[in-house]
Structure I
Amino acid sequence: MARTPQQLLEQATRHAAHLERLKTQDVNELIELLDEVNSQVMARLQRGNITDFSRSRLEAELATINQLMTQAMDESIIPTLNRQLIELGQYEAEFEVRSLENVTVNAEYTMPADTQIREAIYGQPLQARGANNGKLLEPFIKDWENGAVQRVSQTVRAGYVQGLTTQEIVRSVRETAMVPSTQNLQAIARTALQHSANEARMATWNANRDIVKRYRWVSTLDSRTTSQCQALDGQTWVMGEGPVPPAHINCRSTTTAVLDERFDFLEEGGTRFARDPETGRARVGEVPANETYYGWLKRQPAEVQDSIIGPQRGALLRNGGITTERFRELQLDRNFEPLTLDEMRELEPAAFKRAGLDDSN
């Protein structure tokens, strides 16, 4: 039976924490560029008294601002993000090969070509839940740009109609247009970078299908992990047949290789990265590498369980008399969408009764 060696899981979870730091560095670089664009817009808005503009002059001014923003983003932010995505993809592919070489013996691995990495990053659709599900990366990023430009124009128009002064309009643009656009850029960039890392990893495994037979979902063991990623943690799929992170905007989940059964002797000895759910501090080496999210959660205090998954699910995990594997199976439907408590109760009525969660609760 093909498995993921524990040392490989340990390397993957430690590397996931490192990846978060890399993403923060890249995002900070993008925010600096966006600040420059915003400064140009602010300077342009304060050139005249907007309140005295005719409607036609206002629209002409907004057209100029839109062009300014679009050109600046197309020449600075978008190329920088694309460079980051490719560099990260190449880095992740190289890391994955090194990681496999560190674990296995007498095995040779093939690095995917740069063109294969690029195709994997830009040619595979995002699987993030919601409106972004199924989008390719380039339109996903372009949507952010269009939204940022439109938000400025809409805010200026609203202020003009309300008779606000130029300074009031400028303040409104900063607070209701630029701040959200900055926050959105952070989320979009982190999600795109996570997509790049995971797709580059998949490209590496596809280039070594004689050794890598499947892949395993690895979620972060802390209180910030979403219910979807909690339930996906530890599950395995054949390449191309299962979900791939990011599962949602700002997803931190990663993947690791499941090796051919001839490497089953490497099963022992690894640990995985986890955080104390109360302090948020990292605790590396205390959690076995094969621990799944709900196995980790079941060992936490009841109040921690309830704060993460809610009191009813917490009671079911503690007192329902079912395994953590069965608890995981009750969380998502076949499309990996979260089940409601009522849907879970239909599947396991006896467990709900044992946990004291009858229909009246």
Structure II
Amino acid sequence: MSRIAWFVSSHGFGHAARASAVMGEWAIHWPDWEVELVSESPSWFFEESLNLPFQLYHEKIDVGFVQRGPLQIDFAATVTQLQDFFDNLPSRVELLAQRLEGCQAVICDVAPLGILVAKKLGIPSILIENFTWDWLYRELADRHPQLGEFALPLEQIYAQADLRIQTRPFCHNHPQAPKVDPLARPLSPQAHLLAQSLGLEGERPIITITMGGHDFYPEFVEQLKKKEQYQFVLTGQGGSLRHQGNCLFLPPSSKVYHPDLINLSDGVIGKVGYSTMAECHQAGTPFGYIARMDFPESPLLCQFIETNMNGLALDPASFALGGWLEELPLLLEQQSFGPGQGGRGEVVSLIESLLS
């Protein structure tokens, strides 16, 4: 039986979501292939996202950024971890090459380590990205010079990929890289049953509040409870799934499939990030987004939302205080864009062409 390895960055859940979208499509075309995952993302995420068998190796395959919350980056800790990562790079490559011997190809969502493992094994490597870490580190080097020191070695690793696929909206155009539409996991066959299973039936609009997989404990919950004309779903909450008035709190591993939730929602409020953006694009759900303008990817995601989606920019300070609630009717009125077409099938076709 043929085997394929997937290296998936664990910086947030966006890369795991995007990789799962492609893996699910891959399994439709190549059901007999075994998938071997290498990632620090939790196994429950892949179990909820994939209807296929896989082997998961929990290994550190990149650094990205060390975060101290959904909107805060610890740059000093990031530099420390990057130095450790490169110091131990040869041993990491050797270990994973031994584990993955016999695989026919390596696919990487941003994670550079998989490209080196593929070279060690003498098999093709495919890079899927809308940004790479070298680009981000260079963009931030003026404010954090030590980050810039890691840009060139990372760029040299990425350049060794046999196929580079860029997903819209991409941050830095590579002329030789094929471009595909946003990648989101498809809806599940049980999507139409989600409202009933969550106790969200009725005519009141459903508003999902998400910070992209990070734990999130908002201070405006009491304000939500006063807006009884809406039903609010808050993801990334501690404890168990629970209702409080018109609010439903979901823990990270709630077994609720996020694309179905976004599809069910009349509006989404949250941090601008790739997977949330892609799922709102797929469903045509209005997205009230909080931009991180100090993060180089954010302006490009915002531009895509403004020109291709139903979106409304929210002020971060206003969000923290619940001021966004006054803008909610404006968000829900937006009807200019319908569901978007994703690029899952195109990505798999490109991979098939390389492997054949």
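Each of I, II could give helix-only ellipticity at 222 nm (-39500 (n - 2.57) for each DSSP H run of 4 or more, over all residues; to 500), but the derived value -18500 comes from I.
Tell me which structure, out of I, II, gives 0.15 once FRET efficiency 1/(1 + (r/R0)^6) of positions 155 and 211 (r between Cβ atoms, R0 = 41 Å, to 0.05) is calculated. Traced to structure I. Suppose Cα extents along the principal axes in Å works out to 75, 59, 34; of I, II, which structure was it derived from? Working through the options, I get structure I. Using the calculated result 15 for relative contact order in percent (Cα under 8 Å, 6 or more apart), pick out the matching structure from I, II. Corresponding structure: II.
Computed from the coordinates by the stated procedures, all read-outs in this text should not be read as laboratory data. It should be emphasised that the depicted structure is a prediction, and the values quoted were computed from it without experimental measurement. Cβ atoms are built from the backbone, for glycine too; each structure is taken alone.
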